[in-house]
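Before anything else, here is the set of structures, which you'll find just below.
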Structure P
């Protein structure tokens, strides 16, 4: 006799490979179609499960991306707490958090691999750009009350990625050895200027 529910997609109790299958399918879809192009429905189809099961395990497509890329945290969860107190001091809060994560993870930071790939592979660059846009930059831009909020958010992103590249990938010696509070003050002031200072002619 066929087991109850056979032939029906959905949750498979006791199948420890289900989550892994979803992650494998997600990595392939994200790599091939980018963050925006890869849909939860398509990922679920590739994994042989119902889309509701994907949401059961991961909650959102952003969280699925974070898990698939093996990020240590979900920016979509962290950024609202950073921007919540308002624009004042946001530059320093962003940098303090970023440098804290970088220093804690070191070479184990999975963002390093994605950044390295983005430099030479257009698909990786698109995937990172789209994810940064939806998980981070849209939220930062929404908190900015000055003109051209998305340009300001992109300027912040350029500084944030620059910190990651300069300290971790290039390992510029003086920068890598610099006191954390010094870096937070300098970078934080720069990002705060991007957020609030006049940008000049459009």
Structure Q
């Protein structure tokens, strides 16, 4: 099934000290890594920018991705999720599901994304698990986009919608590292 990736990269990184899209990790920006990994598995790839969007757009290598601007990024992740899912309406009939990725998970792999995409369908709702704990990415079929857009608030994203529906848990243990970068690692400055 045709599956799009929606990379959420709009946050200001309050705890990190800078937008995570501009954080360098392992020789590239986090947003570069996320887009590159998503492009290995998904088409199209949408990346939602917000905080310092112009700086990210000028600095990052976003080739092959469609850039969407979330003007309401300060209200939380839900506004970025809504922006991404609404942006997919521009691909009518071509995309059956959206695979939602967070920019601050540098250990995400194409193998984990591929396992998730194996569950794609218009009615899909699936979440990756690692050692039995739910994490990202999250797969949202087209039939659920309007419901997610209508219920996503603040930093909760699709959490309330997923809690109210049957969700397939997809074991991605060992395929990716689900850790996110909320604060800079010890010894790493938080801002350039």
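Tell me which structure, out of P, Q, gives 12.0, 33 once Rg and Dmax of the Cα atoms in Å, for residues 36-99 alone is calculated. Working through the options, I get structure Q. Looking across P, Q, the calculation of semi-axes √(5λ) of the Cα gyration tensor in Å that yields 37, 19, 15 traces back to P. To test your reading of the models, identify which of P, Q gives -20500 for helix-only ellipticity at 222 nm (-39500 (n - 2.57) for each DSSP H run of 4 or more, over all residues; to 500) when calculated. The correct label is P.
Quick check for you: by mean count of other Cβ atoms within 10 Å over residues 28-35, which of P, Q is greatest? Show your work: numbers first, answer last.
On the way: P: 18.0; Q: 23.4.
Between P, Q, the highest calculated value is found for Q.
Sorting P, Q by mean projected area of the Cα convex hull in nm², for residues 60-155 alone from high to low puts Q first, with the largest value.
Read-outs: derived from the displayed coordinates by stated rules, not from any lab. No experiment lies behind these values; they were computed from the predicted model shown. Cβ atoms are built from the backbone, for glycine too; each structure is taken alone.
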